[in-house]
Structure 1
Amino acid sequence: MNEPNLYVVAAPSGGGKTSLIRALLEKDEKISLSVSYTTRPPRPGETDGVHYHFVDEQAFQQLLAQDAFLEYARVFDHLYGTGREAVLRQLSMGYDVILDIDWQGARQIRASLPTCSTIFITPPSLELLQQRLTRRGQDSAATISRRMRDAQAEISHWNEFDFIIINDDFDYALSDLHSIIRQGHPVRETGKKQNAKILAELLGTG
């Protein structure tokens, strides 16, 4: 039996990462999600300790001073961090642990825990990404425009990740994500050239 491992999953806002992770946790009880800390206020329907540990900036800075985070970053004007103790405890209990973080956090985790695996999830097109952001109904037009710009900046770091999942079909993307954790490779072996072509188009360089 393989040793439990840490999996970093990143995606641009609207990439479908949260829905995929939620479905994966329902599919496999031996996979656990690390609940991050954040200074942003809860969104409607979010619960403290379930979706995030919601803290103010002063509490976050105190945790930072105590070296309580494996990684942290400022995203969209708010701080996010991964609690060290909880992750190590989950691994010791035999769970594969997923970190739902951005590329900055992925870079920090790889530096401190080189055995982790990193996975980047991306939509197949900017048009679909904009549709997803708009359908959520959570942001103004100005915020969506900003998120689109930030998404391209995030996608530009795709080559820092071990695996790329193109979220063009939810069920296929979920199978890819589960297969990476259980088999060490995605179901769809599209290859780096094809992924690079899709990502170049997303970045406007293809």
Structure 2
Amino acid sequence: MNAVPQWRLAGDWFDICSCDIPCPCEFAQRPTGNHCQGVLAWHVREGQYGDVKLDGLTLVALGEFEGNLWAGEAKAVMGMYLDEKANEPQREALQLIFGGHAGGWPAGFAANIGEMRGMEFVPISFEVAGDLATWRVDIPGLVVGRAEALSGPTTPPGKRVQTINPPGSEVGPGQVATWGRSVEVSTKGFGLDWTGTARSSKHIPFDWTGPN
């Protein structure tokens, strides 16, 4: 096996899941109804795996599980869509990193996956508003995920509802989660079809390095 080179990925992540707002999983608790199903999306703003640049590439995962994932009660079932814009070296790098074979935070996260149902390369459109008012991902015919920032009568104008250092962050420690609610969500593929609106959503930036 070739040695894993130094790598770094930094960008935006968000999910939309079936949990009530706010998703208990983000607080390292059992999901609403003890079952969670949803869509997760990562967009690499800056990335490099050795000499391979990964800027601008996106990945989307569909997943579900029962029980508290963080307490070791559950393992997730997952399928993943990868950006078709990636060339062959980029595809290999992304599969190694997100498959947990290149160390760093994704290796620990991958340990929570009990069944990976496949990876497919598809066109993906991803957008996060600069002020975190909205975020969305689209895969034609397969995935639509759109959310808006959570607000209420006591939310100051222009401010976001956020959690600092959430104990169950899917992208690792030391980040800030911005809470939202889904406007539209529909997923197809890997036997993980799901639809829903007004469900929990959150945006969290990520910045990972490896292999250490």
Structure 3
Amino acid sequence: MPLRSPVAKEGLPFIAIFVVVAIIGSRLVPFWPIQILLWILAFWCVWFFRDPERQTPPADGLVIAPADGRVVAIEEVAAAPLSGLPARKFSIFMNVFSVHVNRFPIHGRVEQVAYHPGQFLNAALDKASVENERMEVLAVTADGTKVSFVQVAGLVARRIVCHLKVGDAMPAGERFGLIRFGSRVDLYLPLTARIEPALGDQTRAGETVIAHL
């Protein structure tokens, strides 16, 4: 197995900028507290873009967490994005200290992808799901079960990265993108799905079992 970078490649330009600023600041600013602050910010940037390996449960019929973070909503909706089917929305909020690499939640195929420009409200708010900038994805399992999930930009996050294309066949737990600097991911599951976590629980992308289909 080839070695992977411990940080997401999308973060390398930001890490380089933070490190260069810290180096230049250390040379030009004689005030040592400022120097320490610049290096703390540089190390935080590396930490933010970390991309740890995860062990995804192998069982079929599972929905796996697409993001690290805290469960902020579990509720029924009349129509899930893209599918239009009644669904149970399951929302995960990522703060600036969470791993921000997102992972595919099911074994399935990408059926639709849709980008929506929007606002940059606090991603912990319910209205962020429909008012913020977001990327919607509809995936379908081998037996035809449809699961929608949405990357939602947040108050600080200004960039959604999604590498998925229509027709992509994806295993559960595979990396597919990230959202920079605080955000949220919404899952829209069939009403028959049995959800495991409760409100306030913490999830780990690629590892935590969200539901049984």
**Computed 11.7, 30 for Rg and Dmax of the Cα atoms in Å, for residues 10-49 alone - originating structure among 1, 2, 3** = 1
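Could you tell me which structure in 1, 2, 3 was used to calculate helix-only ellipticity at 222 nm (-39500 (n - 2.57) for each DSSP H run of 4 or more, over all residues; to 500) as -2500?
Answer for the origin of the read-out: 2.
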**Prompt:** Comparing distance in nm of label points 7 Å out along Cα→Cβ at positions 74 and 90 across structures 1, 2, 3, which is largest?
**Reply:** 2
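Every number here is computed from the coordinates shown, using simple stated rules; none is lab data. Just so we're clear, the structure is a prediction, and the values are computed from it rather than from any experiment. Cβ atoms are built from the backbone, for glycine too; each structure is taken alone.
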